[in-house]
Every structure is written in C-alpha cells, then in structure tokens.
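Scrolling down, you'll hit the structures one after another.
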Structure I
Amino acid sequence: MPSRLTKYEKETVLLYNQSRDPVIISTYDPGLRRRLREYAARYPELCRRVDKQKYPDYAEYEIQKDRVSIRLLPPMSEEKRKAASEKAKAAGLGTKVNT
C-alpha cells in the first residue's frame, strides 16, 4: 500500500531555467491543476500535460516560458484590508452555509 503524502509534502515546483526550454510545473494543488488543465485544453500548442497520470492528485505540465508570470504583491494596508473584508461580508462571501 503506497504511503500518503502530508499536505506539507504536496509541493508545487516550477522548473525554470535561462534557456528557451519550456517551464515544467509539477503540482498537487487542485486549483492550479484545474487552471492548467483548462489552459492546456484551450491552448494545446502552448501547454500540455507530461506526467504519466498515475496519481489522481498530481499533475505535471510543460508550458511555454513566455506564458508564465510570477507576481509579487505588496501587503494591503489595514484600512484597505478592512474595507475589502466589509465588502466581502456584504456580498455574502466567506459565510458558511448550513446544509
């Protein structure tokens, strides 16, 4: 029986080098896997899945280097954070629905 990975061990790795080679993204993150799957379906000439699909919660994609971007966002001021929180609460976001 294969061992299960902890959340800590379920990493996302971007293999990126200075050459013109594509970026390889290996991930267990379900949101990122979904986004990559949808992107690959829409733009198969730019992105494709390259793992053997042996594990249901893991994916590895090869994507054209100029399609990948990393954004570093500055922290929000306390005032902006509170305003965003109030706006989300007013819209009903972040509330649990009883089932």
Structure II
Amino acid sequence: MNINKTQNGSELVIALEGRLDTTTAPQLEAEIKSAIEGINALVFDFEKLDYISSAGLRVLLATQKIMNKQGTMVIRKVNETINEVFEVTGFSDILTIE
C-alpha cells in the first residue's frame, strides 16, 4: 500500500493506494500518529484504495475518535466495494463519507 500525505496548514490529506489490511494497517496507524498533532481537518482520499479489512476499519475508527476531539475527519472518493463494506459494518453511520 502507498500512503501519500499532503499538509496544508492545519489540514492533512492522506491518499491511500492499494490494500488496507492486516499487513498494512499498522503502517497507516504509525503514519497517522506521527502526523496528526495540530491537525484539525483530516481528509482520507480513497480513490485508489482497492480493499479494506477489519484491521483497516479499526485504524479508521481509532482515528475518528482522535479527530472528534481536535477537529473533523472526512473520507472522499470511496469506490462501491469499500462503500459496501462501510454500509454492512455500520461505519457509514459513524464516518463522514463524501
């Protein structure tokens, strides 16, 4: 999985490419923890994300809890497959998906 971060002031955009699964979730978690300080708008770009597992969902949920305290979190450009995962798991009710 490729992780591309772009910071503009207090906004951070994280674009993911590939698969977010048990193998890659710890890498994403570490990237978020190192970059989230002082961020009040976090945007995930899922345009090139092909797959998300429960481990990836756990990272998103943990990140959402952090961002609830310090700002907003939005997920953009979600494909049908991942959107279906969000709907089946109830994450579409928890996360802000555009």
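Brief remarks follow.
- Structure (I, II) behind the derived value 2.1 of distance in nm of label points 7 Å out along Cα→Cβ at positions 31 and 55: I
- With relative contact order in percent (Cα under 8 Å, 6 or more apart) derived as 27, matching label from I, II: II
- Parent structure of the calculated result 2.4, given that distance in nm of label points 7 Å out along Cα→Cβ at positions 7 and 71 is the read-out and I, II the choices: I
- Here helix-only ellipticity at 222 nm (-39500 (n - 2.57) for each DSSP H run of 4 or more, over all residues; to 500) was derived from just one of the structures I, II, and that gives -13000; the source is II.
- Of the structures I, II, the one that 13.2 was derived from, the read-out being Kirkwood radius over Cα pairs in Å: II
- Entry that produces 3.6 once distance in nm of label points 7 Å out along Cα→Cβ at positions 63 and 79 is calculated, selected from I, II: I
Rule-based calculations on the coordinates, nothing more; no lab input. In this text the structure is predicted, and so the values were computed from the model without any measurement. Cβ atoms are built from the backbone, for glycine too; each structure is taken alone.
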